[in-house]
1. Which of the displayed structures (P, Q) returns the greatest value of FRET efficiency 1/(1 + (r/R0)^6) of positions 79 and 127 (r between Cβ atoms, R0 = 25 Å, to 0.05) on calculation?
2. Could you tell me which structure in P, Q was used to calculate mean count of other Cβ atoms within 10 Å over residues 31-38 as 11.1?
3. P, Q: which one has percent of Cα pairs over 29 Å apart, as calculated, at 40?
4. Tell me which of P, Q gives -12000 when you compute helix-only ellipticity at 222 nm (-39500 (n - 2.57) for each DSSP H run of 4 or more, over all residues; to 500).
5. The value 20.6 for mean count of other Cβ atoms within 10 Å over residues 119-126 was derived from one model only; which of P, Q is it?
6. Match the computed value 2.3 of distance in nm of label points 7 Å out along Cα→Cβ at positions 55 and 103 to one of the structures P, Q, and report its label.
7. Can you tell which of P, Q yields 14.6 when mean count of other Cβ atoms within 10 Å over residues 39-46 is derived from it?
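None of the figures in this text is laboratory data; all of them are computed from the coordinates on show. Since the model is a prediction, treat every value here as computed from it, not as a measurement. Cβ atoms are built from the backbone, for glycine too; each structure is taken alone.
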Structure P
Amino acid sequence: MSNKQADETIYKNLTQLGSHTPLPNSPDEAKLERVENPKSDMPYLVRFTAPEFTSICPLTGAPDFAHLVIDYVPDKYIVESKSLKLFLGSFRNHGAFHEECTLEIALRIIKCITPTWLRIGGYWYPRGGIPIDVFYQSGEPPKGVWIPDQGVNPYKGRG
């Protein structure tokens, strides 16, 4: 099988990569996609950072802002990054509390790719004077994988 044929096989189920794809109206409409892990024979960490994540307060309709850091150790699949970008963007008009947004993102990624390990840090900017940070981890980190600190300081005008 040629490299081109292999690429076509790996990417045949992707519906968003390489085409104009509008931002989904909600997380429920967003399609998170995956591709085969090209290095499934070795453990490694993947990090996505979304420093400008937004959602809507479900009670007031005011915007909420967060710096998200998503770390995972893949198994058979990795998250296709354009679909993740569209999924995260779909929260812009979605009303949910910080906790729900952060955990929903973690659970959708787990459902999509069944990683060996995942953690998410939702570092939310304050409204009403109180920042709310939300953290989730799927279990103990796997041995032998370098897992760096998420690099986001406790709130001091975060930047």
Structure Q
Amino acid sequence: MTADGYARIEQELKRLKGEERPSIIKAISEAREHGDLSENAEYHAAKERQAIVEGRVEELTDKLRRAKVIDVTKLSGDDIKFGAFVTLADDATDEESTYQIVGSEESDIRAGLLSVTSPLARALIGKTSGDAVEVHTPNGQRGYEVVSVEYK
């Protein structure tokens, strides 16, 4: 995973522990004051929210513990590998898109973060500027041309 991805996960974990947990504890405490817990919808909603947050805290903690952080600023070269910023031109529309190849834990296609395990990234690995790439997608075959490869 990239250092940025690691920092984003750390930030989310900090928010969950520092903001969400205290607000849930407060909500549970307030709900308890209303009496009978067996029919208290506020209490059950707060407990459900607590279970979701605790599950997410556990998941993020595990991701951070297992993470291997790669400093992409020290990478270079002409071929595409993990950490590369790749600009692609769609063969069908000539529309250009730029993606960074990142770990699966930090991918977010809307933010231009393409998982290294995705079909597109797997097809791009090892390619250089000017290469053509064919990718099988749920909507059929798609063709792209690699416009540029950068490491920043």
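1. Working: P: 0.30; Q: 1.00.
The maximum falls on structure Q.
2. On the way: P: 16.5; Q: 11.1.
It traces back to Q.
3. Details: P: 23; Q: 40.
Label of the source structure: Q.
4. Working: P: -6500; Q: -12000.
Only structure Q yields this read-out.
5. On the way: P: 20.6; Q: 16.5.
Only one of P, Q returns 20.6 for mean count of other Cβ atoms within 10 Å over residues 119-126, namely P.
6. Working: P: 1.1; Q: 2.3.
The read-out comes from structure Q.
7. Numbers: P: 11.9; Q: 14.6.
Here the read-out was taken from Q.
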